[in-house]
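Right after this note come the structures.
Values quoted throughout were computed directly from the atomic coordinates according to the rules given, and no laboratory measurement underlies them. Remember, it's a predicted structure, so these values are computed and weren't measured experimentally. Cβ atoms are built from the backbone, for glycine too; each structure is taken alone.
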Structure 1
Amino acid sequence: MPKVLFVHAKGGPPLGYALSRVAARSAVHVLALSALPEAVEASAERLCASVVVPTESERRDLVSLIVARAEAVGADAVLTFSEYAVVAVAQACEKLGLVGPGNSCALARDKRMMRRTWQEGGISQPRFRPVGSESDLHEAAAALSFPLLLKAAWSAGSTAHQIIRSPRDVQPAWEASRKVMAESAQLGYAELHVADAEADFVVEEIVEGTPEGWFDQPGWGDYVSVEGVVTDGEFRPVCLSGRMPTVEPFTERAGITPAPLPVDAQEQVVALAREAVDALGLENCGTHTEIKLGAGGQMWVIETAARFGGAMTLPQIEEVFGLDLVGMLTDHLLGRSVSWPEHARTAQEARGAAGALVVLAVDGEGDAWPDRRIWDFPTVAGAVPMSDGSRLSVVADSSLPDGTPVPVYEPAAGANTMAALCLLSALDPQTVVRDFRTLVDALPQVLPAASSEEARS
């Protein structure tokens, strides 16, 4: 049986989901750069040929660590589904002579290089400036038009995003973003291969998006993501995922598969995604490309990644389209023949719909809950009515244990302040939107109130 080295780090699809599908196709050896979730430890012991946790000194040269471990187990392929490890894995694959994302992988990770590449290719995107200091940010703010969005160049999950509406916001935005990136690095939500990556930022103009003219029904956000894969340098779009409106500044609340765009609109979105991905020169990896939707058919590429979408994007795709992208990519990396979709699947081809909701301590309008609450999924499942045919579950390895206080939402920290991730299966995409709105409205009422001591902790 072929052998795969699975490099685990924060982010990506649920570890248990990904491991089971890689293990179905190979003997899997895990290099754990982040601790395995408790909910996965037992299954990992059963599914994996080995699980190695490197020492701090071994992590200092991550590429060499991956190469050494791959050689030790005789790996036929090396893969990761984490944003934070993808560059190191790409470089390790090059050294090992294995199929991987390719030398240009960093272009899909560093938002500064990504945007420069698209600028050179004339690809539609917001105007931007790279920044490395507060003075850089002041200069960029003078050259661009407000409002602006400050992003950490190597971040994920909307971490450290700050909206800048006027010159007086520049200094506090810079300080807040720097603070959040330092805290995120301590929690393991930071680039693992590039030294001092938390110091790199990009600021961009906030383009005016709208779901009107794109979606036939209400409740949708103003951007979509094109889920896909690159094999031997060829971009293969798989489907589109939609969103509910984000929480300020731009924290994702829910991703829904499929996105019910008309076929002609979907084709326009996919064409722009293809331009964006092709420009980056990727070789063999999953892709996740976010595109902002504007009035009159305008579109802008927000960003792309050399890995599949995180949270429950892959389980959602498997449920509604029957495509196991983890297994398919594993087969491809091992040199097996794979039947990739000939076109991006449409909403009309889906079997129902599925969505993932990030539980944040904010209501449907984005305002903070009036008091602290305790996360307790059994209470939620028993008290909040869903539509006929809908099934709600919790993703254990992406959620706090029941009985844990729900974190206070901090806009700069983004998804770092989530309490849980809930998965919903429904008859159609609009039902997912409706049920999620019901859930968001009900959570601060049905969850148990935290005691004074629990709230302080």
Structure 2
Amino acid sequence: MRHSSLLALAAFCLITIPGLPSGADSQAEGPFLREQQLRPLPGRLDELLLLNDNNPELITGEGVLLSTFPANQGLNVALDGRFDLFSHHVYAGKPEKLASTLWLAVLAQPLGTEPVTLNVISGSTSLSQGTKPGQTAAPFLPLPSLMAETTTPIASGPGSRVAGDLLRGEQAPELPKQIKIDPGHASALLVLPIPVAGLDPLLNGRNLQLRLNSSAPVYVATVAAYGNNDTPPSDQRWRTLLSAGTRSPKEHQPTPRGSKGRMIYSRVSGVQIGSTWTGSLHDPGSKTLNINAAPISWPISSLERGDLGTAQVQTAELKTFDKGTAWAAHGNYGVEYDLTLPLHNSENRKRTVAIALESPDKRGSSNGKLQFKPGNSGPVMFRGPIEVTGLDGANGRAMGRRRFHLVLRRGQEGPELGTVSLAPGESRRVRVRLVYPADATPPQVLTVLPVKQSNSSTDVHP
């Protein structure tokens, strides 16, 4: 698919109910239901503040994108100690100027009269398409459903690339490790380009995620401005836009909370409560998960009108947000899921299960049934990496961390990431991590699937 059509699809999925049909799917076979257990995901989001800067997605004018400063329509939230930032934007250029560049700045200012140090604990950034050497970029490549990652990062799109960097603990070279800012005025922590020179169509995107620690309280803002091609705006230009309160035009008024009928989620421009979901996926009242009850699935990134019948909405709440933007962080973009599966075989024979991430069609799924569709020809719903620790290795022992890149379409049963084989009474802890990537459409499910036992499996009698 062309880069432009992929971005257009991602934009559609974010502003309407994710998973609504966008056209006829030419499939020889119809959907089918898989009866199984479908449980709410154990655990919860932490309470770390995350600046969620995704409205507008398509930037059409200069100005402030998100501001926690107290003046000029800012949200008046000071950040101190640990906090995160998620920023995702697209720029379509200027029709009359083929080589235009939009610049994105992250500005910060101490509340007090002393300098402040901000440490970049981890983070990364990526363009959809690079136009110059040295720019971290990840084009929307037509990748297969499952690819095992070795030493080379696998990515399709900037959200996929940044999510993978965070899982690997890597950082784009465009980012500093530490920034010191002086009091008295706003200073630029980062200034990053979104160029379109030489691209056809004139379209590019940038994803940015930062995990920061501030030595003292600061206000933070993201601002967009045009430069002189390869020359970014001056520091004074950034400060002028911020102090004037000039706003970059927002997109898509959300459906009010609690309304009936068609729902427009809109995109987020606010301070989110929660950056990481941590949970142990054990049976109720137990410390382990009995693998003999498989198949069992848990939703990932479930949201209002997208809970797959579990009545669980994982969406992070917003401490505060810009008027006319999403009232919750629908989709949990940029949120890390860190999940432990304490698997146990309670039977008297060897059992094997598979681990998978899947993308059922939420329209036909309900508690106890997931709807899938053969053929895998629907729209892409998930495009990004996942990390699993504890899968079977070649020698029968549990392996260390393995990373995979997935491209899942609507209604697709997930390809197996690997298997776990347990002897009678044996237990093993499997860990699954993923950063929910931009350009995905929630929800998905994490599944433990039964694997047909070979004829060599024998019962062990007491």
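Figure out for me which of the structures 1, 2 the number 23 belongs to, where relative contact order in percent (Cα under 8 Å, 6 or more apart) was derived from the coordinates. Present the calculation step by step, with values, prior to reporting the outcome.
Details: 1: 16; 2: 23.
Computing relative contact order in percent (Cα under 8 Å, 6 or more apart) on every structure in 1, 2 gives 23 only for 2.
For the read-out Rg and Dmax of the Cα atoms in Å, for residues 251-298 alone, a value of 12.5, 35 was computed from one structure; give its label from 1, 2. Kindly include the intermediate steps, with their values, before the conclusion.
Numbers: 1: 12.5, 35; 2: 18.4, 48.
So the calculation was done on 1.
Taking distance in nm of label points 7 Å out along Cα→Cβ at positions 35 and 307 from the coordinates of each of 1, 2, which one would give 2.5? Don't jump to the answer; show the numbers that get you there.
Details: 1: 2.0; 2: 2.5.
Source structure: 2.
Matching task: 5.2 is the computed value of distance in nm of label points 7 Å out along Cα→Cβ at positions 115 and 427. Pick the structure from 1, 2. All intermediate terms of the calculation are to be shown ahead of the outcome.
Numbers: 1: 4.5; 2: 5.2.
Traced to structure 2.
With distance in nm of label points 7 Å out along Cα→Cβ at positions 171 and 395 coming out at 4.0, pick the structure among 1, 2 it was computed from. Present the calculation step by step, with values, prior to reporting the outcome.
Details: 1: 4.0; 2: 3.5.
Structure of origin is 1.
Can you say which of 1, 2 returns -10000 when helix-only ellipticity at 222 nm (-39500 (n - 2.57) for each DSSP H run of 4 or more, over all residues; to 500) is computed? Don't skip to the end; give the middle numbers.
On the way: 1: -10000; 2: -2000.
Checking each candidate, the match is 1.
Given that log10 I(q)/I(0) by the Debye sum over Cα atoms at q = 0.12, 0.13, 0.15 Å⁻¹, for residues 51-202 alone, derived from a single structure, equals -0.59, -0.67, -0.83, which label among 1, 2 identifies that structure? Numbers along the way, then the final one.
Values: 1: -0.59, -0.67, -0.83; 2: -0.61, -0.71, -0.92.
So the calculation was done on 1.
Comparing Kirkwood radius over Cα pairs in Å across 1, 2, which structure shows the greatest value?
Numbers: 1: 22.4; 2: 23.0.
Structure 2 gives the largest value of Kirkwood radius over Cα pairs in Å among 1, 2.
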